[in-house]
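J.: Next up: some structures, all given as structure tokens.
Nothing in this text is a laboratory measurement; each read-out follows from the coordinates by a stated rule. The shown structure was predicted, so the numbers you read here are calculated from the model rather than taken from an experiment. Cβ atoms are built from the backbone, for glycine too; each structure is taken alone.
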Structure P
Amino acid sequence: MAKSLPKIPVPGNLALGLREALTQATTERPVHLWLKKNPLILSAAVEGVAYPNRVVSGFKFGTDYVADFVAVSAFSGAIEVHLVELEPPGVHLFNRQGSAAGRLNGAITQINDWRAFIEKHRDEVLRELVKSVMARDLVWGKTTSEPTDSTGMSFYDPHLWVIWRYHIVIGRRAGISKTQLGKKAAYGTNSEIDVMTYDRLLDRATAFDRCTGKEISIHRRPELMPPTKGF
């Protein structure tokens, strides 16, 4: 008999709750607190090979760096690590000259610093990740068992392939021109940074709301209704 995948119940009114947090937010803090209570919305918003169903808030690595969230997925022979930086929902992504505005530019610089540190200190960061997941996983809770890939390989095993993903959540979809949308999307290939607005999180919260009262697989995102705009 095939082993059934773990499932979780879906609460209701997620989109409403996120809209309220966004409306109240003058900084990213209210949304950060909301996402700590609803971590799978963040998981569903980051793109990757597998569904990242382990989420930690305030992931510290080194002496100088803190990611607002880290989300991790594991599959055969590899893990995918998503480091997420939240910026305020009310700021503009670009200035009048068409360049990245202050908060977006600062977030990009910060992520480039993260990337440089991780390249030099991979094992240290992965060991800290293991400890953080065991102690503070928002999805599964605290555990005494080390996380592994789907074959049982440790996160810091030198044979494990690690895929690093970087994400910035900033601003709102309204008011972004077609030219700016193209520039925002270009960061995904030119800088290998996924820049998204908070509306992508709202889209995912709406998808979860359609599953209210049901149980969904911990390994699968609820589907978006077409057409959708994932920015």
Structure Q
Amino acid sequence: MTLLNWEMTPDGLVILSDTLVLAGEDHRPRNFMTKVYPVSHLNAVVAGTGIGSMVTSFFVHVASEMLVNDVVHVTEFAPTSLRSMWEQLSDQLPETATTTLYMFGIVAETGQFAGFAYRSTNDFAAEPLSYGMAFKPAPPNGEFPTIESLSDFAKYALAQQADDRALPRKQRIGIGGDLWMYSFEKDDDGALMTRVQRLIRLPHYDEDHELMLAQLPENEGHPYSELILARDP
């Protein structure tokens, strides 16, 4: 699950995300969802890839249940919380399932942005993120694209989706829906200013939506549903 690209500097952050979610081992489109969640009282934002319910559960936990003052303070408690969430989900997930949670925000002590990753493959240890650009999925040739504008970011997202769609269905991570931009910068008082904007509707939106409808229990076995599913064997 997820296209997640970002650029982080000490003074600002831009995140681009898609909205498509795939269904388990079947890897067919299941639904659309928000994948980036501002946490206003912490001057922070939560995002994630992999398992959608982990992203939303982590957001709710950080936003309403943690007594912390910034993104660094969260690192003291998040690994334990995430391990517990993952253990509760483990019986419902394929053995190959992985997830990564991200949290970015303004550090209370320095007034600068910082980010951390929590990966299931690393037992959800807090990993500091470097300044600069990052792309998920990563460029297949290992060479990062030249990004000089928001338009370049959007064009590269289209290329990421095209590469993913070229793979056999069960090898795709799933990129689709809408491409959303989340921009964060500090105001004169050091508080977080947030801008949220839909940039483009990604290709294949309508056919993905048809696949979602075809898989609803009430549509199972209907000739039209079978026809829709047969388009992407």
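J.: Work out the source of 5, 14, 18, 14, 9, 10, 10, 10, 9, 2 here, i.e. which of P, Q gives that when P(r) over Cα pairs in 5 Å bins from 0, in percent, for residues 145-192 alone is computed.
T.: Values: P: 5, 14, 18, 14, 9, 10, 10, 10, 9, 2; Q: 4, 17, 19, 16, 15, 11, 8, 5, 3, 1.
Here the read-out was taken from P.
J.: By the measure Cα Rg over 2.2 N^0.38 Å, tell me the structure among P, Q with the highest figure. Kindly include the intermediate steps, with their values, before the conclusion.
T.: Values: P: 1.01; Q: 1.05.
With respect to Cα Rg over 2.2 N^0.38 Å, the highest-scoring structure among P, Q is Q.
J.: With relative contact order in percent (Cα under 8 Å, 6 or more apart) coming out at 25, pick the structure among P, Q it was computed from.
T.: Values: P: 29; Q: 25.
For relative contact order in percent (Cα under 8 Å, 6 or more apart), the value 25 is produced by structure Q.
J.: Now a separate question. If we compute FRET efficiency 1/(1 + (r/R0)^6) of positions 17 and 97 (r between Cβ atoms, R0 = 25 Å, to 0.05) for structures P, Q, which one ends up with the highest value?
T.: Numbers: P: 0.10; Q: 0.80.
Result for FRET efficiency 1/(1 + (r/R0)^6) of positions 17 and 97 (r between Cβ atoms, R0 = 25 Å, to 0.05) over P, Q: largest is Q.
J.: Suppose you compute helix-only ellipticity at 222 nm (-39500 (n - 2.57) for each DSSP H run of 4 or more, over all residues; to 500) for every structure in P, Q: which one lands on -8000?
T.: Values: P: -11500; Q: -8000.
Structure Q accounts for this read-out.
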